[in-house]
Structure I
Amino acid sequence: MKAVIFDFDGTMIDTEALWFEQTKLLLKEQYDIDLPLEVFARIIGTTNEELIRYIMDKTNGLFQQESFQQILLERVEQQLNHLPLRSGFLPFFTQVKTFGCKIGLATSSNLAWIEPFLRRFDLYHDFDVICTSDDVEKVKPDPALYQKAIQTLEIEPNEAIAVEDSVNGSLAALRAGLHCVVVPNVVTKQMSFSDKVLLYDGYEKMNMHELQKCLLTMTS
């Protein structure tokens, strides 16, 4: 393996749980709507179009999207500075660097969203390539983000491991021809993933040498 390419939201830092919690609370406050986890989970790793359609349907078209999203963003931003990296992520990230792999990031979020986090955790300059929604026409589950990352790193898809937390993210990686490891978070752990991905319930159990052996076994 020559590269490890990480997703961001939910994979490196658990923003997904925060977005779900605050979206659910605000929908209940403003529209008395319950937001099932399985509905929210379908937009993780991609755009929020399906969630907007769900809310529009539940409100009979009365959903005030712009004002709702502004209030939601303000609430989320109030708590962002308190979010840590996921447990065990940093030791694994350090292990990847020691292993000699190139390191990439491929996220459906934009650069303005992720850059402050990367700089706060002093990780920005550790990435050999950062691909965001600013760089492609279609985000995950479309493979474009991973394809661009691979092209920039000048390696073959089967020489890279994608680390993801969601179904949409894992589909994008597999469609681009990468090996895929999924480390679900509290929001995505109820999802059903392809048998082509390698599932871990935490970074603490991940070891690059064993990971490489497992992936090669799965594809042999």
Structure II
Amino acid sequence: MTEPDFVQRSRWSYDTVAGDYAEWIRDELAVKPLDRAVLGGFAELARAADGPVADIGCGPGRVTAHLDSLGLSVFGMDLSPRMIAVARRRYPALRFDEGSMLALDHEDGALGGIVAWYSIIHVPDECLPGVFAEFHRVLAPGGYVQLAFQVGDEIKHRTEAAGHEISLDFYRRQPEYVAELLNQAGLVVRARLLREPDDDGDFPEETPQGFVLARKPVQTHSVAGGR
């Protein structure tokens, strides 16, 4: 089956910038305590779930490594072979796989958690329900998904990064819209956070940042008398 255009462009773009991007983003979490708090809360919840955690769209592996440091059994996955190569060099003790969130290579109910940290931002609106359906499929009952994304109502197209030619669309979305799509996929939203943009330092932001946590329901069985 032919890959969608946005998948091909995303892979090519991140392959192109892999080395420079990895160097630039290396210390971002260290200067964003609220982002670390979001990941810390997710980790505490996901430790109680059944199965490993997938960092989907892991890039050079920095979030994967952070989640590992928080005690999770975690692996990374990314479209970009060059990003995966960087991640494997930097964190040789961790597992990193090539793959697409449109068709996850995992059995039903195999994962205890999913982190998609700024990785749904290149997925068009018409494809997002299918992505969330895949998340629901591979999560074990009681498993959690943590999303991070830029907040807004527009699409920003970029053709250059770090002196390299790229072609990426950045879909900015409202937390309420993302939460509704998660609910439609059968994932129950447990928390939403809107963080104002950081406007100084080495990682300035143009928009507010959104974080949504959702859970796959635990199936329950009725008992005699309906109680």
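Each value in this text was obtained by applying a stated rule to the coordinates, not by laboratory testing. These figures come from a predicted structure and were not determined experimentally. Cβ atoms are built from the backbone, for glycine too; each structure is taken alone.
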If you rank structures I, II by FRET efficiency 1/(1 + (r/R0)^6) of positions 54 and 134 (r between Cβ atoms, R0 = 30 Å, to 0.05), the highest one is II
With Kirkwood radius over Cα pairs in Å, for residues 118-173 alone computed for every candidate in I, II, 12.2 is reproduced by structure I
Cα Rg over 2.2 N^0.38 Å, for residues 94-189 alone gets 1.16 when computed on, of labels I, II, structure II
Mean projected area of the Cα convex hull in nm², calculated, reads 11.7; among I, II the input was structure I
Ranked by distance in nm of label points 7 Å out along Cα→Cβ at positions 182 and 206, the structure on top of I, II with the greatest value is II
Across I, II, distance in nm of label points 7 Å out along Cα→Cβ at positions 30 and 86 reaches its greatest value in structure I
Calculated from one of I, II, helix-only ellipticity at 222 nm (-39500 (n - 2.57) for each DSSP H run of 4 or more, over all residues; to 500) reads -10000, and the structure in question is II
From the coordinates of one of I, II, relative contact order in percent (Cα under 8 Å, 6 or more apart) came out at 19; that one is structure II
With FRET efficiency 1/(1 + (r/R0)^6) of positions 166 and 198 (r between Cβ atoms, R0 = 25 Å, to 0.05) computed for every candidate in I, II, 0.95 is reproduced by structure I
